[in-house]
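All of the numbers you see were taken from the coordinates with simple rules; none came from a lab. None of the values given here were measured: they were computed from a predicted structure. Cβ atoms are built from the backbone, for glycine too; each structure is taken alone.
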Structure P
């Protein structure tokens, strides 16, 4: 997994490349933890190049979502493939997230 980050106004856009799973979740957790502590109001996760996400990835997204919401910010998922959206649907998490 590789992670790239750019700023777009009030948004911090984090692009994830590759698979999000137990093998690399600690790296993502650390990275998103730092993102929560920035001065950017909103976090956008660009999943255009994400090939797979497991329950550990879903879990870190939920934790990060709650942290941004608690400070009045917004957490969004962008460019999520239909295949990955099905994972959110099947786990009953689809309505929890904002999809762009």
Structure Q
């Protein structure tokens, strides 16, 4: 499986979690952009960057995601899943974010 395929799989898995919790979700296919997923539940909008490994989110990624989220008056969210474990979802201050 290529890196792209593993990343796509992680994005789809988080999408399913969000859909199951009542969010509407759009995936930015092949984006390489600021957000991988854009989700909303009628009260809040989430711009989400997904990682499937332990590599850190760079300052550039964090800033780009924050600017993107601001355009939608939303929250910038970082989501990571290491080796198929549980999702670790945080805001920009690294505070755990509960869906």
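Numerical summary
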| item | result |
| --- | --- |
| Answer label among P, Q for the case where distance in nm of label points 7 Å out along Cα→Cβ at positions 21 and 85, calculated from the coordinates, equals 1.8 | Q |
| Top of P, Q by relative contact order in percent (Cα under 8 Å, 6 or more apart), largest first | P |
| For Cα extents along the principal axes in Å computed as 32, 27, 20, the structure of P, Q it came from | P |
